[in-house]
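Read-outs: derived from the displayed coordinates by stated rules, not from any lab. In this text, all values refer to a predicted model and were calculated from it rather than measured experimentally. Cβ atoms are built from the backbone, for glycine too; each structure is taken alone.
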Structure 1
Amino acid sequence: MTNVFVYGTLMRKFRDPRSGEVITHPRSNVLACYQPVLGRIRGFRLVWPSELNFPFIKEDPSGSVKGELYQYVPDEIIRKLDEIEGVSFGLFTKKVVEVELEDGRKVDAIVYVGGEELKKMSGWTGESLLP
C-alpha cells in the first residue's frame, strides 16, 4: 500500500485555469473509492500548457503545489495510475515526496512528475487547481 499525491485531473474536482470551470475528469474515477485529504508539496511548480488537456509538475526550488493525498492505495491501483500517467513511455515519472497536511503532519507519498518532453513545455503556472 502506498500514499499518492495528486494535483490535477486525478483530483475529485479541479478548476480548469483556461475556463475557470470546476470539473471532474473521468480519469479520477480510479481513486473514487478513497477519501482524500488536502496537502501541499514543496519544490515543484504546476504547469498547464494550452496545447494539453492535463497539467504536470516540474521541479522548482521556490515552488509549491496544493492537491489531494490518497493514503493506503493498493499496488493494483498504483499500476492503473502508472498506465493513465504514461509512466511506461516516459510521459510522467514517479517521485517520492514529503506531503504537508493541513493539520501539520508530514507523510511520504508518490507523485507523478512531468517527463523530459513535458518539462520543455510552458503555459499557465500556479500553485493549485483546487476548486
Structure 2
Amino acid sequence: LAMMTEPSVVAPVLSQPSMPFPLGAKRRAGMGLTPREVSCAKERFEKENLSAIGLRFPSDRLVPDERFKTFKDTFGDKFEVIELKDEDAAKGTNISPHSVLTIHLYDLDPDGPTKKAEQRVIQFFKERTGA
C-alpha cells in the first residue's frame, strides 16, 4: 500500500504482508506504512473508488490476526480480505502455509480455494487496469 503514493498504482494486492516482522504487540498490528502513506491510500480509495485485496493463511504467524484487523479497521470495505484454511495449501512444501499465490498455491484443483483466490486477484487486476 505504500506504493499508493504513486498515481499509476491502482490495484494493490497484499499477499501475506509479513512486514514489519511481527515481534511485539505494536509490530504484530503494524501495517508498515507511514501516516502519510495511510492518508494517501485512504484518499485515493475514496476519490478514485479504488480498493485493495489482502490474502493470508490465518495460521501464518508472520501475518498475525492483529495486522489484518488493523488493515480492515483502517480501510473498511475498501480492504477485501481473502483468508484460506491451512488444508487449502499445496502439500509437500516442507514449510507452514504462508505464500498464498506462489509456493502454497494448489494448481491441481482449478476450483479449489487457492486457485479461486488467484483468479480473484487476476480479475481484480483486469478490472482496475483494463487489461
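Given structures 1, 2, which gives the highest value for relative contact order in percent (Cα under 8 Å, 6 or more apart)?
Largest calculated value belongs to 1.
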Distance in nm of label points 7 Å out along Cα→Cβ at positions 18 and 122 computed as 1.9: which structure among 1, 2?
-> 1
Value -2500 of helix-only ellipticity at 222 nm (-39500 (n - 2.57) for each DSSP H run of 4 or more, over all residues; to 500) was derived from the coordinates of, among 1, 2, structure 1
